[in-house]
Structure I
Amino acid sequence: MKSKSIRSVFMLTLASSIMIAGCGDGNNNNNKESSKATNSGAAASAGASAGASAGAEKMDTSPITFSFFGADASPNWNGMKDDVGKVITEKTGVTINAEYDVGSGGGQSRIQLMAASGEVPDILFGKSEIKYLVDAGELLDLTDLIDKYAPNIKKIFGDNMNRLKYSNDDKGIYSIPTNVGVDGVAFDAGGGFELQHRVLEELGYPEIKTVEDYEKALKDYVAKHPETDGQPTIPLTLNADDWKIMITVTNPAFITTGAPDDGEYYVNPETYEAQLHYKRPEEKEYFRWLNKLYNEGLLDKDTFVQKDDQYKAKIASGRVLGLISQEWEYQEAENALKSAGKDQYTYAHFPVTMSSEYKDHSFQSVGVDGYGISISKNCKDPVRAIKFMDWLASEEGQVLLNWGVEGKHYTVDANGKRTIPADVLDKKVNDNSNFAKETGIGLYTAFAPHYGDGVKDSTGNYYTTNFPEQITASYSEAEKKSLAAYKATTWKDLFPQESDFEPKAWGALYNMAVPTDGDYQVIYQKTQDIVRKRIPEAVLSKITDFDKVYDGFLQELDKAGAKDMEAQYTELVKKRVELFTGKAL
C-alpha cells in the first residue's frame, strides 16, 4: 500500500518541524482511493452496529471514552471534571482522554509522528499538518457519517458544505472546521498594535493611526517614565520564539501595508498570482521601521533571543508599553495583570498602518473555512464519535459550551433573556484561567463546529457571549475610559469593517491543501529557514546596512527555489477558487 512508503519517508524527515500555510494535497490519488475504501468500510461497519438512522434513535449515553489529541495547548484542561464537562458526559456518555500539544509547537511534529507510526487517537484537532494523516490514509472521510448521523452539523454549514472538501482532486471531508464560528461577525478587535492604557492617558489619548504615531507615543512616554516599578521600562517587545515570529514580527508587515492575512504569501486579488509576501517593496519599509526602532533603543534588545515564557513574564510585570500581536497570543500575561488589579497596564488595540494610504484588512471575510476536528480510522466507534460532535453542535450543546450551566453561570429572566451575573462575569474577566478550569466554558469548542458571534438561537438569545452588550460589560474602567476618549464603543469601531472589503474568493489559505511530496515541501522549509534567520538579521543590522541585508535576503529566497514554489502555489490558489466558486478560471 502506498501509505507504507509515505511512512518510510516520514521516519527519515521527522527531525524537521515544517510550518506550512496549507493542509495537504490530492496528488497521491492511489493512496487516497485506498484510504476511501478503508474509510467507507469502517463507517459501514460502525453504521451496521449502530442500527438505523440517528434521527429515529434515542441518544446512546452508555459510557465510552475517546482518545484525543489537540494541536493547540490547553493549559486549563481539567479532564472533564469541570462543570461543562460533567454535563457533556451525562448527556452523551462520552469521556475524552485528552493529550494536548505542549509549548508553542502547534502539533506539527506530533502529528507527523502519528502519520509515520499509524498510532493515531480516536479523534484529533489538527491544523495544516493533517495533510500527512490524509496522505497516510489515517483519517476517515466523514462525508457519509455527517450525512447519516449529523443533522446539526449540516444545519450549521448549510450551503457551505462544499467548503469542507479537501481539494479538487479529493473531495472527501477529513476535518470539520471548529477553529472559527460559522456565519458570525466579529464585534470586537483583539489584534493590531497595542498600547497600555496608562500611556494613552498620560499623553492625552493621542491619534494612533500610523507607525509614526505609534512610535511617537512610545518615545514620549518612555522619556517621562524610564522605569516601571523600579525596573527599566520596555517601549516595545515582540515574540520571535518558534512559529510565533509570524504573529508578532512578520505578519504585521502585510497588515500595516494593506494586505490580508494569507500566511506566508501575498495573493494578487485580480490574477490570483501568489508570491512570498516579503517581496512586496512596501513590506521592506515596515522592516526598515523596526530596524530604526531597534537602533534607537525602542525595540527590546532581547526580542529575537527571548523565549515565550520570558516574553510573557515581561508583559505580566507591567513594564512593556507596547505590543504588536493578537490578544490570544499574550492573553495569559494580560490576565495576570488583571488579576493583580493593574488594568492601566493592559492594552488598547489600534489598526496601525505605514501611512494613511493603507487599510488594515483584519476584518476582511474569508467565508466558511478553517481547520478542526477529525476522526481517525483507528476510532473504536465512528458513529458515536460523530453523534457526540453533532450533539455539541446542537442548540443545547452550543448554549452549554458558550454559556455554561443555567442557574450557576447564567440566568434566564421572565422574558427569556440570558444574563451572566456580575460576580460570575467578574471572575470570568479577572481570573479567566481559574474560571475556565472550574467551569469548562470555552474549553470544548474544538470538538464540534459552532455558530459565530452575532448568531441567535431559537429563543432570540445569542449563541455566544461575545455580543456588544456583554463585551462592553466585560471591559475594565481603564478600557472604557480609553474607548470613550476615542469615541468608540468597542475596539473594532476603530478598525475598517467587513463591509469595506470584498470577501476573499480563496478563503483562508492556511487551510489549503499543498503537496506533501515533490519539491514543494523542501523549498518551503528552505525559505522558512531563510526568513527566520534573515529577518532578525535585517532588523538588528546597522541602519546603513539594512538595504544590503534585506536585498540579500530576497535574492537568497529565489536561489532556494521560491519562484518555482510560488508558481505551484498560484495554481493551487486558482484551483481553490474554482472549488469554492464553481467557476472555471
Structure II
Amino acid sequence: MILDYLDPSTPDDFDCHVCVIGAGPAGIAIANAFAHSRFTVCVLESGGLDSEEASQALNGGDSVGTAMLDPALCRLRALGGSCRLWGGGCVPLTRLDLASRPWVPSSGWPIDFDELAAWCRQARETCGIDPRHDIADGSFANARFIHALPLRGDDAVDRVCIESPVLFQAHYTQLLQDAGNITLLLHANLMELAAAPDADRVQAARIGALDGRRGTVRARHYVLAAGGIENARLLLASDSVHPRGLGNGHDQVGRHFMDHPRCLAGQVVGGDLASLLRPYDRDGQRESRPLYRELALADGAQRRLGLLNARARPIPVADATPAGLQALRELRATFRAPAVESANEVEGGVQRALAAGIGGPAPALRRGAGRRARLALRVGMNAGDVAGAVARRLRNRPVDRYRRVDLMTYFEQAPNPDSRITLSEARDALGMRKVRVDWRLTELDYASYRTSAALLGEEAARCCGGRFEAERWVGDAAIRPDVVGTAHHIGTTRMSGRPEDGVVDRDCRVHGMENLHVAGSSVFPTGGWAFPTFTIVALAVRLADRLRTGLEIVGL
C-alpha cells in the first residue's frame, strides 16, 4: 500500500522485517523481490509521487572540488528517484571493469564477473529486458545489426546496449499499491539510523516530515538505497553513537566519490560521415528498437596503455536544415510523448541542468493547436524540401547533409580517496546538516582521457575515411578538459574485502554491523564506463535474495 506521511491519518511509527530507505531503482527492485511474500517491507521515500520543490530543496549543498558538481541539480527526490530522467540505457560491466588492474589504484571488486552476471540475468526481468539477450562481457549477446564500422578491435569495439522500457515510478506503482506486505511511505525522510550502544546494529530508523512530524521505523534489517551522495550523507549524519557516523570506523564513508566525466573530444570531418553515424543511430538501424551500440575503448588498449575505460558517442552536426523539413520535424515533435523535457517544473530544471553540459539547455516544451497549424502551413509551403528528403531516404541516403561529426566522450574515473562526500555546518529544512561534494580528478584521469580521446577519435575517422580534429586539451597536457558529470554517483560506500578499504562487504552489509546494508552504485569499487542502473538493479536483487534467505533461516 502507499501512504503519505504528511497525511495526519497515517501512523507515526511502523514495524516491519525490512526497512528500505529510498524508492529509486534499487529500493523498488528490493521491494519487488519481496512482494506478496510473508515478509513485510517498509520503503521510505523522501518525496512524493511526483517531484516537488520543497522535497527537492533538501538536495541542496556545497560543491568545493576542483570539478564542480551541484548536488541540488544532479538528482531527484520522488518515487523513482533520479531514474525519472533515466534514458533507459542498460549494459553489463566488463570482466576487466571488475578485475584488479595494476594501473588503477584501489581497483578490483570482491565479487567476480560470473557471479555478477548471474544476477544481471535476474535483473533483466526487473528492467523489462527480453531474456533471449544473454549477458556477455560488457555487452548483451544475440544482437544483430545491419551496419557496423570496420573496427580493428585493438583500440575500439562496439558494446551492445539495451534500452529498458521500464519507467520505475510508473511501472511499479501498482505493485507497491497492491502488495499487502509492502508499505511505501511518501514524504518520509530518514533523520538518523539509531544504533545500539556498541554501534554494531541499528535499533530504529528515525523519520520526519517537512511539517514537523517525527516517528520511527523498527525493522530486522535496514537498507540504504538513497543514491551515491545521499547514502554517504545519511551514514555520516547517524552519529549519535559513533561521532564519525555509522560504518565509518576507518574513515571510508563518503570517500572515492566518482562520476562519469564527459566532454567533447573533437570532430571528425571529411570522408563518409553518414557511414560513421549509421551504426550508432539509436532508432533507425537496429534489429528491434531496444538494441543499440556504443563505441568503446577495447580491453586490449586499456591493458596496453594503462587506461581507464571510456566510450564515445558520434553526434551529427548538419548543414542548415531546409525550412520544410525542419517544420515537419517540429510538427512531429508536438505529437510525441514523452516531450523533449519533463512537464514537471522541478524535473525540467534538473533535466536542463544536465543537458547544459553537452551544449546548452534542452528546448522548452511547446505544444498547442495553433503552433501545429502554423507548422503544417510551413510544411505545405516548402513541400519540395520534404519530397527531396523522402527521395534521399528511399535511396538509403542520409536525409541531412553533415558538416562534421562531434565526438562526445564519456570516461571512467579512478578511485580517489580525496574525492569525497562530507557534511557542512549548514542545515536544511529538516534541521539536518547539508551535504558537501568535493569532486576531484587525478592526473591519471586526465592522462587517460587524453589518450583515450585520441584513440577513439582516430579510429572513428579511419573507419569513415575522414580525419579527426581533436580539441586542444587532447594534445596539450597543460590544458584540462572542461568535464561535467553525468549524474552517475559512484563509490562513496564502496564494497571491499576488508573494513579498512571500504564500507560494505561483498554482500553489501556494512562492515561490523549486523543488520545495516547499502544498495546502489555507491557500493561500486570502480565504475567502468557503463550506465550504472542495470548493475544497481542486479546487486539490489542479489541483496534482496540474501536478506530473504536470512529471514527464512531464523524462522521469521
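If FRET efficiency 1/(1 + (r/R0)^6) of positions 429 and 461 (r between Cβ atoms, R0 = 25 Å, to 0.05) is calculated from each of I, II, which structure is the one that comes out at 0.80? Structure of origin is I. A value of 3.1 for distance in nm of label points 7 Å out along Cα→Cβ at positions 149 and 525, calculated from one of I, II, originates in structure II. Using the calculated result -8500 for helix-only ellipticity at 222 nm (-39500 (n - 2.57) for each DSSP H run of 4 or more, over all residues; to 500), pick out the matching structure from I, II. Clearly, the read-out refers to II. Using the calculated result 57, 30, 23 for Cα extents along the principal axes in Å, for residues 245-300 alone, pick out the matching structure from I, II. The value was obtained from structure II.
Bear in mind these aren't lab numbers, they're just calculated from the coordinates by the rules spelled out. Keep in mind it's a predicted model, so treat the numbers as computed, not measured. Cβ atoms are built from the backbone, for glycine too; each structure is taken alone.
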